[in-house]
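Nothing in this text is a laboratory measurement; each read-out follows from the coordinates by a stated rule. Quick caveat, the model's predicted, so the values are computed rather than measured. Cβ atoms are built from the backbone, for glycine too; each structure is taken alone.
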Structure I
Amino acid sequence: MQLQQAIQNVFVQLNGSLEQLSAEQYVYPSATLSNASIGQHVRHIIEMFICLDAGYEQGVVNYEKRKRDIKIETEKDFAAGLLKDIYASLGKPNKTLVLEATYNEDSNDLILFDTNYHREIAYNLEHTIHHMALIKVGIKEVSNIAIPDGFGVASSTLKHRKECAQ
């Protein structure tokens, strides 16, 4: 699946950058990121995929029910292992799903949307890239490690940049 390859590409970039960070840099509260850490953004990425995987069998996905596991945001090796596990689990067949959400902090009334597994994988890919852009900002605040050129940049933007350069 083309989506699976795209996710592998961004996960390899993300994991490669995480490997270069110290444990302290991974959990450092970044002023630029409203005191969120790189680890908190990584946890958010991972937990979105975990929610999708958990909802696959029953056919209902709710991203608002994330566990918010502190271990993911504080232990980068644990997070790296989860990225590998997530990638390995992406080969499921496409099927219809229901996305449920409230989108209102003052209400618990659920809104239901028809969707499907591949659409939600695509959403999570775009969501990952968005958070990687934020992670890049955090990395630049705490470290001088080399970050790949396309880190946190959508494939459509990379294609556009190539077209403009010709």
Structure II
Amino acid sequence: MTYDPVPYRPDPACDLVLTRVVPVPPARVWRAWTDPAQLAQWFCPRPWQVVECRIDLRPGGEFFTRMAGPEGGESLNLGCYLEVLPARRLVWTVALAPGFRPVPREHPVPAFTAIIELAPEGAGTRYTATAMHLDPAGAKTHADLGFHEGWGTVLDQLVELCQAQP
């Protein structure tokens, strides 16, 4: 049996979307997203660093990062995978903890669900990252905190890593 995900149409009022064609095949982008050692090299804008990463790549599994800033700041991010389709689609949320357990959110970025979609395009990948929010206020807060700049920067870092380590 083949599983095809239900297509998602972003809500322009509540969702933020970053789409770009990158010169890296989908399987390589997937590995950068799903190997903790790889993800730690690109997942937050430099000079911040991912100093801890745990990935339990299955629906209900843990997606955790601990980021450290150059002046001692720290950001803990705990989430739960909702959908895992190798080299095609990865969906996770910070609204749930592993095992689909509800979790309170005490973080400057409002709760969101991320959809990472990968589609072959030429020798590269059409990469689409969507951050779904509860309401327009949450989307605006995330946008004002630098969603497009930050997620664009880390995508550049992901491409850089994939090209340096094929």
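Below is a table of values for the structure above.
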item: Given 0.65 for FRET efficiency 1/(1 + (r/R0)^6) of positions 99 and 131 (r between Cβ atoms, R0 = 25 Å, to 0.05), calculated: source structure among I, II; result: II
item: Read-out Cα extents along the principal axes in Å, computed value 41, 38, 29, structure in I, II; result: II
item: Of the structures I, II, the one that -7000 was derived from, the read-out being helix-only ellipticity at 222 nm (-39500 (n - 2.57) for each DSSP H run of 4 or more, over all residues; to 500); result: II
item: Structures I, II, by mean count of other Cβ atoms within 10 Å over residues 11-18: label with the highest value; result: I
item: Distance in nm of label points 7 Å out along Cα→Cβ at positions 91 and 139 - highest-scoring structure of I, II; result: I
item: Which of I, II leads on mean count of other Cβ atoms within 10 Å over residues 43-50, largest value; result: I
item: Per distance in nm of label points 7 Å out along Cα→Cβ at positions 123 and 147, the highest-valued of structures I, II; result: II
